[in-house]
Structure I
């Protein structure tokens, strides 16, 4: 029974850090580092690097930067595009570290799965922000950003304290994503066609000057 519980905890932590990293990497690292340093959780030795004060300070600083960038229409989309090259590999690294001291093959497998999960949540976040940015008011951006931050902290808490609950919600998330992704892709295609139409729009013909 103890081995089963330990396995569930490892799987939940691995999927949890990968899932959260795709949404807000800096909040994920800061939360893990602070909680580990304060003694609220026992991180695997391969993940204890996030408890280093320098890592925590850097994560908190970048979280503050993202807090404002993520709530500015247009800026959030550019920020997400840039972080395609940051969140996904970082999520893979955190997932590989979350499995603990295992064989290199197991760590690589965890990293591959974690990178895929991070890429999925990052794509969902970035794609939904493009759709939200079609709205002229900024309040939807603020609301979405706050909800994303709350989801990251709540998801990490569940992964660490209630692993079975997290895994159940994770399965629901994957099922909802499978249902939602085609609709999101169609919406993004419509936005792309609308933006393309703006560039293809020809100026009205000039009227001949009256003599």
Structure II
């Protein structure tokens, strides 16, 4: 599955960007929300996401790179979001937050930063629908892929199989045809791609090539 990251879109042409996305083979639209506290940058908030939700014809994958993400469960739900993804590192009571997301009618996802081992998910892996591994340090688009992520995908796949979990493995950061192939071979289910897709001469073709790996 492919989830283009809106963070790399041309915001002066947002309607056109969503237009080609709707016509592409992409599965989800990935929305990276940054607060300037949990990560060293600020992206966009709910006014922009509400506009995007009105235009988007496919599921929204909302990735909250913020402190206290549980405060915004109702707002994310109001977007019609399919997935609400929170950081392990930002949630003191992760189990509670995951179940609050599910009770709100969304699929709960948990994200791990590059330095966080997959072993921390041992007691939560059967409660989540998705695990997002950051293959760059969160906060900025266009960063270089961290090679160790491939081995981390293998470790996460083993953990999922060990516990009989149905969680999908999603990767975000530095994804292109080369890294995407390595990740798919290691067991990744969903590839988030920003620059590779949105900055391509033909974004629809870029989605097709990445989805064909």
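Computed from the coordinates by the stated procedures, all read-outs in this text should not be read as laboratory data. Since the structure is predicted, the reported quantities are computational estimates derived from the model, not experimental observations. Cβ atoms are built from the backbone, for glycine too; each structure is taken alone.
Side notes on the structure shown:
- Given -0.18, -0.66, -1.36 for log10 I(q)/I(0) by the Debye sum over Cα atoms at q = 0.07, 0.13, 0.18 Å⁻¹, calculated: source structure among I, II: II
- For the set I, II, ranking by distance in nm of label points 7 Å out along Cα→Cβ at positions 13 and 117 places II highest.
- Among candidates I, II, the computation of helix-only ellipticity at 222 nm (-39500 (n - 2.57) for each DSSP H run of 4 or more, over all residues; to 500) that gave -27000 used structure I.
- Label whose coordinates, when mean count of other Cβ atoms within 10 Å over residues 61-68 is calculated, return 14.8 (choices I, II): I
- Which entry (I, II) yields the derived value 29 for relative contact order in percent (Cα under 8 Å, 6 or more apart): I
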